[in-house]
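S.K.: The data blocks that follow each hold one structure.
Read-outs throughout are calculated quantities, based only on the coordinates presented, and are distinct from any laboratory measurement. Everything numeric here is computed off the predicted structure, so don't read it as measured data. Cβ atoms are built from the backbone, for glycine too; each structure is taken alone.
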Structure P
Amino acid sequence: MNPLHDRPPRDVRAPEGLPAGVRELIAAQRAGWGLDRAFYTDPAIFALEMERVVAPGWLFVAHESRIPRPGDYITYQVGDEPLILIRGHDGRVRALFNLCRHRGSKICREPCGTVKKLVCPYHQWVYETDGRLISARLMPDEFDAGEFGLLPARVHVYEGLVFLSLADEPLPFPAPEKPWLAPYDLGHAKVAHVAAYDVRANWKIVVENFLECYHCTTVHPEYSRAMAGVGSSFLSREEAAREAGRDHEATRAEVARLGLDPDAPRLPFRHGVCTQSLDGRPVAPLMGRHRDYDGTMLGLWITDTLEMEANPDHVVAFRFTPLAADRTDVEVSWLVRGDAVEGTDYDRERLIPFWKITGEQDWSICEAVQAGVTARHYRPGPLSRAEHGSRAFLQRYLARLADGE
């Protein structure tokens, strides 16, 4: 079972402090059903969930390899908040709000780049890569530059993956209960390709879609040819293995023989498939401590907005960032072994298509759902047995929205 999305849900309660209409709306939600229209369309509820659900948690931004040298940066937007992820001249990775402390202009306006200093394009206030203000022209004598550094956000690096929190006192980082990612050695991996999508759908619709495979047999023919049990995600691992034409205990034994944890949340491939590629054949060198292909893929959620599909020879990370009530920034990163050479050890033309095709099928269907839930005649329906992950996520979301913890 997934360690994040199979946690028992808390009771939903709506304390004082919430607007009365929101309290009533939360209380009216039926367990095991989809959410009412307002949760996917109302800007006021989006603002409230940004404060109570998104900001206190941890958001995946990027793999460290995307900013390898001092001064390298990427920009990141969540809701109305612009940020810079930058490697300082001291080698540390920091997250700084991309807002000049003078008049609020964005400082970095490109998606990525390299700088010696951070210079505001408006009035040329100059900041160090650690956020300290070092130059502000024509300010009064009593001006104290030390009080006007760029505002920082909390950063946590896990297995080479950089997360940030918008909160002064964020929730504890939800590291997996066991080091299931350790055999992939992601700290020494590199990003082979990144694809970004502006998906016209609420972020919860995108997350819910990735938490179930009820839709897979109709929406994802390529995924269905590779993975066992795709249309029946309520199957046990034994049942899924039988559908894949594999012996469950033999697969567990093979995983253990290769030094991997057989109890990790693994999904079996169909017979003859080694990895998530269009032909099922390897696309890159084996990662980290992997010595062979074991017939499985590790599927892992680390936060509610980061899902990872870890194959023996590559890992695909899906970042879901809320932008507005009806917009989600989706970024897909393909990671390979750090010493793999493009054109020799891997070919992006073979590495990328499986999840480019499957992902774009998802973004399209999510936009179709958003168009439907926006209609005045939309009414939520009951969830199927195959949507247990979505059910747990929605219950946890409502609880967080209600009590803000």
Structure Q
Amino acid sequence: MMPRILLFVLVMGLLAPASWVSAAPDQQYLVYFGTYTGFHFTRKGVPRGESSSKGIYVSRFRPSTGEVSEPQLAAEIINPSFFAIDPAHRFLYALSEDPQSVGPSRDQGSFVSAYAIQPASGKLRLLNTVPSGGTATCHISVDQTGRNVLVANFGSSSITVLRVNGDGSLGNQSAFIQHTGTSVDPFYQTRPHPHSIIVSPDNRFVLVSDLGIDKVMVYRFDAATGSLTPNDPPFVKVKPGSGPRHFKFDPSGQFGYLINEMGGTLYAFRWDAARGVLREIQQLNLIPADFIGDYHSAEVALHPSGRFLYTSSRGPDTIGVWLRDPVTGALEPIQQTSSRGLLPRDFEIDPTGDYLFVANQATDNVVIFRIQGETGRILPTRQVVKLDTPVCVQFIPAGQGTGKGR
């Protein structure tokens, strides 16, 4: 009888989204790296020396060989800890945490900068910089139309929508919502802390993972005006003390996956796209049973084929690999392996689905893993990008941006 895991892999291959196709043999990609520019930090957020990073860096990546060029400074900016690229790959929007906001104090204002992507060099041309509308801004995304930039303000417990002008620059604020509430942790959950903000695949809803109140908030979204209104129901709760961090939809748009920073857990949901409702179907533990110490789970991502899901956890410093059932959305563990560094804050799968780039914040390296296509398991390659305090990774096809307005 065929083993269950192999049967699942075969089924997933048959049902993989038709939109995912392999890149041309000579296709190259630009890969951007966000960094912290002020200090190195220990696991507990204490400064341990100055960082040499100056902002956002860019390398060229050739999937056919797995080669990555040495990173070059694409834009000088303070603490670009997260950024988002518009759907047409013309503009990059980077948040800039105030230097104080990544240390003990989180009451300093943050900013968002708009850049035009220069396709030949990958360098970024600054268009403008505006206030984020909050403090300790930690996450940013762009809607499906490219006309709205959405940000999560961890420090000030709020979310903001900024309109995008015709030339790609940032315009007026079109929505601002202040979250309220608390949860059980006496240190981290005395007030809300929005940690990510994304739009649904059909661009009709916005989901906000709030670490401070153990909820995923759901808003109805009007892309034409950039406005937000609470959905009915307005949220889904998770186990108290979980600390929701990041949420991702599967390629089909029928399921969603939430990684919880404080609980070290992963939730699988079925998504009702008509009503904007999440229904829990599974909870999974991300932390090895024999691990002793602090842990903070960080990122979740799905393979472009939809067959596999990946997670990262700081503390044990591991990458988890999960097999996904295409019918039920449920997950089955495949692998837990070292990130080959400390504090894997972010990782990204390249557009071909063949490689996984892991940004290890505390060891100043981005480790490149090869993804085995039939099983989803990952193996480290010899390619390692050396870069101070890397905390964000994103790809675009090389040569496709124009750097011009719409």
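S.K.: When helix-only ellipticity at 222 nm (-39500 (n - 2.57) for each DSSP H run of 4 or more, over all residues; to 500) is calculated, the result is -6500; to which of the structures P, Q does this value belong?
M.R.: Values: P: -6500; Q: -1000.
Clearly, the read-out refers to P.
S.K.: Taking mean count of other Cβ atoms within 10 Å over residues 253-260 from the coordinates of each of P, Q, which one would give 15.4?
M.R.: Working: P: 15.4; Q: 23.2.
This value belongs to structure P.
S.K.: With log10 I(q)/I(0) by the Debye sum over Cα atoms at q = 0.15, 0.31 Å⁻¹, for residues 109-156 alone derived from the coordinates and found to be -0.45, -1.29, which of P, Q does the value describe? Display every interim value, and only then the final one.
M.R.: Details: P: -0.45, -1.29; Q: -0.47, -1.08.
Going label by label, the one that fits is P.
S.K.: Given structures P, Q, which gives the highest value for Cα Rg over 2.2 N^0.38 Å?
M.R.: Working: P: 1.04; Q: 0.91.
Structure P gives the largest value of Cα Rg over 2.2 N^0.38 Å among P, Q.
S.K.: When distance in nm of label points 7 Å out along Cα→Cβ at positions 285 and 309 is compared over structures P, Q, which one is greatest?
M.R.: Values: P: 2.4; Q: 1.8.
Structure P comes out on top.
S.K.: Follow-up question, since we're still on this one. Starting from the value 23: which structure in P, Q was relative contact order in percent (Cα under 8 Å, 6 or more apart) calculated from?
M.R.: Only one of P, Q returns 23 for relative contact order in percent (Cα under 8 Å, 6 or more apart), namely P.
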